[in-house]
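Scrolling down, you'll hit the structures one after another.
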Structure 1
Amino acid sequence: MKGDYSNGVYRLDVTQTCPPTPGQPHKKPFHIPLLTGFLNAQGKELEERLISITKEHEVFEIPLPEKPTPSFLRSFSAPVKLHYAFTRAELLLLLEKDPDAFSRWEAGQKIALGVLQDLVDAHRSGKELKVEKEYLEILGKIAEDESIDPALRAQLLEMPEEGYLGQQQAVIYVDSVHAARNFLCKSIAVHNEKRFAKLLEQLTTKKEYAYTAKDVGRRALRSCALGYLAETGKSSYLDLALSLLKSANNMTDEIAALKALSHHEGSQREEGMHHFYQKWNKETLVMNKWLSIQAVSSLPGGLSRVKRLMKDPVFAINNPNKIYSLLVAFGRLNQVQFHAIDGEAYAFFADLVMDIDTRNPSVASRVVSLFNQWKRFDPKRQQLMKTQLERILKKEGISSGVFEIVTKA
């Protein structure tokens, strides 16, 4: 999609495509309802209209008093991937001012991905990492804006995960991706520390647990504020997280506090993990969360931690859910440690696959799928993963499921 404004008219040039599928090499154009708003330079809405796209290529002319910033796909009016060359300034305007929740969130995700990609590039080039103050300030204003629904505020403040960021790149450089996201999150936290502290204080309550949309949103926003405060690394906030963990009257708040502690070495983390374990170790499903939180912790020594947790009584190698909670969580969500350049995790997981395959080929197939995208990584990691896949293939008696996944990878 392309947009151009001149002589009081905004012209929107639209082309739609749909990739061929088996039996349908040529697709007819879809009827796409594109609910679109137009904002002026101050963020005031000029107009909103439903544009009906029915042809492969169309040009729409919309009379407007000044050059607009378009707000597409309002209310998620169509399940499509939309490509439009927004400037960073336009996206910042939509993030700060757009009255539509979906379009505002979409703008936020686009900005975050752009900022993160800039940080990835800077890290790979050995340059200083920087984030625009304007972006950090807008996020801070969103955090304290009580006119925005709490659940939406929490969503707007959440940054894309490392795995998703990696998928946007031709070659995945896990160390740079990890460094970029860590830097961005800490920058947001430090710049808006006072705002997050005030927000957490406002949202912390001793009232009875209630499952309502309003309360769910408030808990999500409180968890977000606590997570950012922990990102500052200040001991006072880790003490606060530990206190909130012990006083929580619902699992959402307990898990949020435990997650906040999990990424920071210290007595608070150890005490929090022990407290949660002692309280819930008889509850299998709850302990699955305990295992996962530690598996995805960004603290160094992730693989050693996983090996230690495998010896804990709450883990059982013959239980698929335990494997998914600890091992698969580590492989999928702790990218920087699963893909450590020494290749130790690759070898360990290859051994696990061959062992589990003798008892449960279905689970082994899921574990070995962690190697599926080995060709997307840098050459050294590619070779390390390829070596382990070849080793798995050479094992006598390998199951058909594991064989199929490895050969297709």
Structure 2
Amino acid sequence: MASPLLSVRDAHARVIAAFDALPAEMVSVADAAGRVLAQSPQARLTQPPADLSAMDGYAVRVEDVPAAPTTLTLVGQAPAGGSYDHALKPGETVRIFTGGPLPMGADAIVIQEDTKADGNKITILEAPIIGRHIRKAGLDFTAGDRPFAVGRTLTTRDVALAAAMNLPWLSVHRKPRVAILSTGDELVMPGEPVGRNQIVSSSGIAVAALVRAWGGEPTLFDIARDDAALIQDRIAAGAQHDLLITLGGASVGDHDLVQAALKAQGFAMDFWRIAMRPGKPMMFAARDRARVLGLPGNPVSTMVCALLFLKPAIDRMLGQPGDLVTTQPARLAIDVKANDIREDYVRSKLTRTDAGLVVMPHALQDSSMLSVLAWSSALLVRPPHDPARTAGDTVQVIDLSVLPGAY
């Protein structure tokens, strides 16, 4: 008797419970974009380190310019990278440039457009205000600040800030090493001769791209033919990684050899049937610290299951929660029939209107049709036993356009 179907949420919970955060490693700040912080770094300096000019102009004492015009005596200059190291005396001004340190005693900057120069006599044409055009010390950050929390995926903006904080190295979680194994006599790689009974393998390439985009390091094995000993050898090699992804061969047919090979290698099967469409024959197995996620062979099923289970597993190894992808409400563009016992991820087009999001399911939902998935910008999520819906009803969708990693 077949085992009962596991809900998507229960399967997701079992998968993420099997993974812990990987150890930390130090990387150059120049290579840190896209990595996940394992430790929160501290700023090593204050920026700006002193009060600086925000504009090109003249540093003045406001009390010397009670009204405009007023003429002051030029006594020096303070360029960026230099300084005027004397206190301003009454009636004096210093030529200053953007980023130049404010001379002692100065409390405002008059921009050069509001002045008139005649030798060392500078006429101020607009009365200044205390603090005008001055960047105060520590305006950006101060030594000891911790702007980044553990678990943050570093953006290029973050990297720029870390570099400015004088942090040459950052502590990040090691990238998960993910092996990817496609199986089946019917598969050939792109560019190879395609026999009468063969198809071009796309799922492994797609999963490798997703692993890389989601922060992992993929290893794409050669396609394993339907040979039990060969598949066992590949599984043994894949088990040396943080996670092995198998594609196809997870059902119970005579030529679906992956489950048998896993059991022969000592793996215990956690589950292999999920109440979802597409993706019912997905499995998860473990042996000691080795983990295997068996994705269905149909390419659309592969992609949907990768989003729901592979990404959370990678997130967990990167020290993140590993939550299911979030949904948001949208209105149906057409009527849809009642759903059955499986949670359905319907390939759809999402349109933004003045009234909100509108979702249009594609007429064809075959799990082999990559063209439909490529056309789609959303997955309409229909719970088990969801009743028939009419156009205008509010439903939940996954917006593919906002997912990380160019899904």
Structure 3
Amino acid sequence: MDMKELEDRQVDAIADYLKGKKITMCLSGGIASIEMPKVARMLRRYGADVRAVMSDAAQKFITPLTMEWATGNKVVTTLDGTAQHIDLEDAVLVAPATLNTINKIAAGIADNPLTTTVASAMGRGIPIMLAPTMHMSLYENPILQKNLNEFRNNEDYNIHIIEPRFSEGKAKLAKLDEIVAATTRQLANGPLSGVDVLMTVGPNEANVDAVRKIKNTSSGDLGIRIAKDLYMRGANVKVTYGPGTVHPPGYLDVTDVKGPDEMMQAVEDELRRKDKNYRISIFNAAVLDYAPDKVIDEKVRSGDEMNVRLVPTKKIIKEVDKITEETGKKMYKVGFKLESKKSPEKLREIAYDSLQKNGCDLVIANDLSDIRVGKHIGYFIDTYRNYSTFNSKDHITHGLGEHLENYAMEMKHRWQSR
């Protein structure tokens, strides 16, 4: 193989969630097969070694040559003496998963390379991801539904359904990023796996009159990136999200809010849940520091003078301490501090002061002058005055993920003993 061909098959690594993991993609016969090269490349960008197994029906929609290019490995289309179905993969992804294939898997039928590979994986307890897609008349078939529910409700199968989207009279394949996220999360076994994390993300807004409002400027982009990263690492992430411009992916657990009081109430409701034990909280939201003391219930006419009295709002990052003291559930707190026209040295001083004042364990500080397209500098400051600098949103995201993994590693034995 010459270098040109090798370069053509390579992908740029963007994260190492799947480093050292082997994933077998099983393609059955459906038009959604044409999307699978993208999924294969996305999995590889996370570090996975991917191979593909294709049914005869799948090969009518996409060629094995395409999947060989996408995975960088030879594609299995027939079984021979090398027993390709007995592989040491870490997970199997069946996408698209048709009615025929799902029902065969449920019945234990192994009559082609795909179903034989899945049957072998089931026998070894390997996690299997199914991404169904078909017309609604097929999806609502009672036999199919019985089998899907059996997989959902019986952990012994170790089969996990990546639920389809419904539109145009079809059960459509889940979004590709959701397929990749579900597969990645299934293989997460790091220190954050199963840890409850509570986040506030996005801006706040408050009404002035019936049509006007004040709002902080925040897209929510960095917070959603962090939430996605922690989800991939296996954390149970809850996002309380203000009206940002970035749409969170469907796999995140999100509660939409608008004003600071609504966000405070949503956070309090989460912290008082009996079925949750939040170990980590991340306060990334741009919460309004001031809001109108009263809202005019009609539209003030244009040209009329308007006097608005702004009053301080509650500091959510401080208010949560009252709740955790009451519940006895201490959290590792991460705060964010945005300033303007401050030197790095002064910004660090301000960040450390914020850390102490708000009872944080880590503060990530930014200066507006360091935030623009292609640049987003963040300074990490902890209780020991340790400083770290990260130069982009991706670096901040992964830096925080690794920091929290190190913390969870230290704390895991204490959490388990309680």
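Computed from the coordinates by the stated procedures, all read-outs in this text should not be read as laboratory data. Predicted, not measured: the structure shown is a model, and the values here were computed from it. Cβ atoms are built from the backbone, for glycine too; each structure is taken alone.
Numerical summary
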quantity	calculated
Given 21.2 for mean count of other Cβ atoms within 10 Å over residues 271-278, calculated: source structure among 1, 2, 3	2
Structure (1, 2, 3) behind the derived value 29 of percent of Cα pairs over 31 Å apart, for residues 15-246 alone	3
If Cα extents along the principal axes in Å, for residues 31-102 alone is computed and equals 57, 23, 17, the structure in 1, 2, 3	2
Value -4500, calculated as helix-only ellipticity at 222 nm (-39500 (n - 2.57) for each DSSP H run of 4 or more, over all residues; to 500), assigned to which of 1, 2, 3	2
